[in-house]
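Peer 1: Alright, structures below, take your time with them.
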Structure P
Amino acid sequence: MKKSRKEKVESQEVAQVLLPVLGILATVKGALYELVVSSGMGVLLAVLEQEREKLCGVRYHHDAGRAASRAGYADGEVVLGGRRVSVKRPRVRSSEGKEIPLPSWEKFAAEDPLNARAVEQMVIGVATRKYARSLESAPIGMKSRGTSKSAVSRRFVAATTEKLSASLEGSLADLSLAALMMDGLVCGEHTVLVALGIDEQGRKHVLGFQEGATENATSCTGLLTGLIDRGLDTTRSILVVIDGAKALAKSVRDVFGKRALIQRCQVHKKRNVLDSLPERMRDSTGAILATAYRCRDAKRALDMLNKLARQLERKHPSAAASLREGLEETLTVLAFKLGDALERTLATTNPIENLNSALRRVHRNVKRWQGGTMVLRWIAAGVQEAAAGFRRLKGHAEMPKLVAALRDHDAGLDGALASQKKAA
């Protein structure tokens, strides 16, 4: 529909009004930022002067009882917008000639906010050499530092070292876990085993991680032993979900014994079987596997899978052997009669693989890994970033059923143990 002559004139008039306004906004953007920053710095200096006046009294007023005096100004720095900027710091001296710190100055000059900003920029993917570009420009004439590649790197190392210590030393004694998941994450030549715990309410907790060369039994045992030293309870049954690696299964049994109910990831099992088959058989075999795992009955599923293994054995023995290896452990959760959502979640390692994907996104810009300590520092930073977005497990409303099944398993083990002691 064509505009009338009157409408065209009105549109031109609006444009004539808006264009100058947009030009003004573009011109004053930098000036507005400088005004805000300058005003903020003015407020800071005013606060410092008030604190100095409180200690020294009103300027030029004689006070025989004062215990401190003004001592001019000294060069100082405060954290502003991810950098350190130079300011003139008011000084105060006691009657003995000692420097008296001003409370506001100590707060604003602290290094911690700058370290936190450096870590935040790194974990969202900003390279150290581009850190300065990610910040708002400093006002003209304001001296600043702390945005160079080396300065940012030093702060990141210091902050992540602290996070690493907290991640590997915190107590786990207060956690009531219902499930434990473990999986490996490759960083260059290093493999990091990560342990994710799920408490009885369905909340996720990163319990710890262990650096090694591969996902071997030594690394897994070391990780689990470290968790036990920090208070992880091994006296109650727990569901342990793993990808099917024999080393992980062995270590779990060695550490937890019969208290561990192992669930091997159904997705990994399906993938391993199909990889051993020709392309033409994968769709039909995959459909049988999916039907068995979704039938909600452990005995029926086991019968279906054993039948499939017998069918594959003559022409494709590798696929049959892959299917039979640890087969019953892929059906552990079916025996708990959980709701569909929780059963599907706990039948795979998806929750911990989602965590590992988040960790990969954090360190995607790292080109060279300079040792295992660097790997662990980046993992610690990534864990904190990922944990901030954790949600409760899908189907968490069904967690009481899982907890009840685990306690029933405990009762059975305790009863058997009591019978053995009585017989002895």
Structure Q
Amino acid sequence: MTRVRAAICAAVVSGCLGLGLGAQAQQRGEGVRPEVGKPLQAAQAFVKQRKGREAMAEIAKAEAVPNRTAYENQVIAQMKAAASALTGDNDLVIRNNEALLASGKVAGREALPLIQGVAVAYYNKRDYAESAKWSQRYFKEGGSDPAMRTLLLQSYYLANDCNSVGKMLGSITEDSSKKASEEELQILARCYLAQKDNAGYVAAIEKLVIYYPKASYWTDLLARVQKKPGFSDRLALHVFRLRLETGNLTSADDYLEMAQLALQAGLPAEARQVVDQGYDKKLLGTGQGADRHKRLRDLVMKSVEESQKSRAKDEQEALAAKDGNDLVRIGMNYVFEGKAEKGISLMEQGIKKGGLKRPEDAKLALGYAQVHAGQRARGVQTLRTVQGSDGTADMARLWALHARA
């Protein structure tokens, strides 16, 4: 939020200076006497150097000149608005800007930086309700600075007005042509969290992983899905797969466990990929566990060789079987061996044949295989058909989110 306030402050100062020393004088035939103009010019130079207090000292010299004209007072007020924005004195900013706005001498787009300044000053004072009010006024009068949108949302949130945050951002969907900023979605997520609305919070995090995919967001999302009542342990391999894809597989134990789960699932080709990546990342093959890592690697390589030796026979038996369970498994191996077209075809045949122990798991596996093979659109289409209350549908949704990120 500090970055946003700094950007708005810069806009306020620039806008107030844009009201200008002499700009309106040329339009109205008015001018500023030298005894007033000289200190104001010095103040303007200090403002450009971001020296607010020095600028205010020069402005005070201009204010000390007697019998000032209405135009001179207006220019002084404008310069005070620019200088006070740099002093850190929020009350001074509010007082100067509100006085200038109330004078009726500034209107339209010229008023926008003054309104911005008041909104930021109230925010800095932690008067978030007033900050929201002035931010709303800014937009009503034609302002369009996206930083002000974030300031408004943050003001709503800190004023515990999460309903207003929800109204501003809750309607944003995955297909929206205007996506929210990462900071805005973080605000929305925090609001739902404060309200203990888990469904709303997860929906906000899902938007973050689509538009701003980061490992930390996926960590949160996966943890919450696994904690849902009824989530099945048999989906552990899918959880590891998604962790691997999103940069959340970070330790030797992670790679070892995932490889072992792949072997248990009859997928030695996948286990080989996992172990190879672990070695490439220097997480496996080093340290005190190096011997253990090598034993697992040897086991994986042996399993891959045995799988390939019996592949033709296994495939024939799977094609002749009454159910499609083995076709799905064999197809997955082909996919991990780089033969995606053949592997996905076998998986589709297995699902079509039926008699599956877990039909939804098979569709989840097919959708994942399609995404893994680069067929993202087909994968998302398949994943959207997955049902089940034991975590299969949840994992399918996460894979679809990842495929669209």
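Peer 1: Between P, Q, which one scores greatest on relative contact order in percent (Cα under 8 Å, 6 or more apart)?
Peer 2: For this comparison of relative contact order in percent (Cα under 8 Å, 6 or more apart), the top structure is P.
Peer 1: To test your reading of the models, identify which of P, Q gives -17500 for helix-only ellipticity at 222 nm (-39500 (n - 2.57) for each DSSP H run of 4 or more, over all residues; to 500) when calculated.
Peer 2: The correct label is P.
Peer 1: Given structures P, Q, which gives the highest value for distance in nm of label points 7 Å out along Cα→Cβ at positions 105 and 353?
Peer 2: Top value of distance in nm of label points 7 Å out along Cα→Cβ at positions 105 and 353, among P, Q, belongs to structure Q.
Peer 1: Determine which structure produced the value 17.9 for mean count of other Cβ atoms within 10 Å over residues 57-64, calculated from the coordinates; the candidates are P, Q. Kindly include the intermediate steps, with their values, before the conclusion.
Peer 2: Values: P: 8.6; Q: 17.9.
It was calculated from structure Q.
Peer 1: Using distance in nm of label points 7 Å out along Cα→Cβ at positions 97 and 193 as the calculated read-out, with 6.2 as its value, let me know the right label among P, Q.
Peer 2: Considering all the candidates, the number was obtained from P.
A short reminder: the numbers here are calculations on the coordinates, not readings from a lab. Predicted, not measured: the structure shown is a model, and the values here were computed from it. Cβ atoms are built from the backbone, for glycine too; each structure is taken alone.
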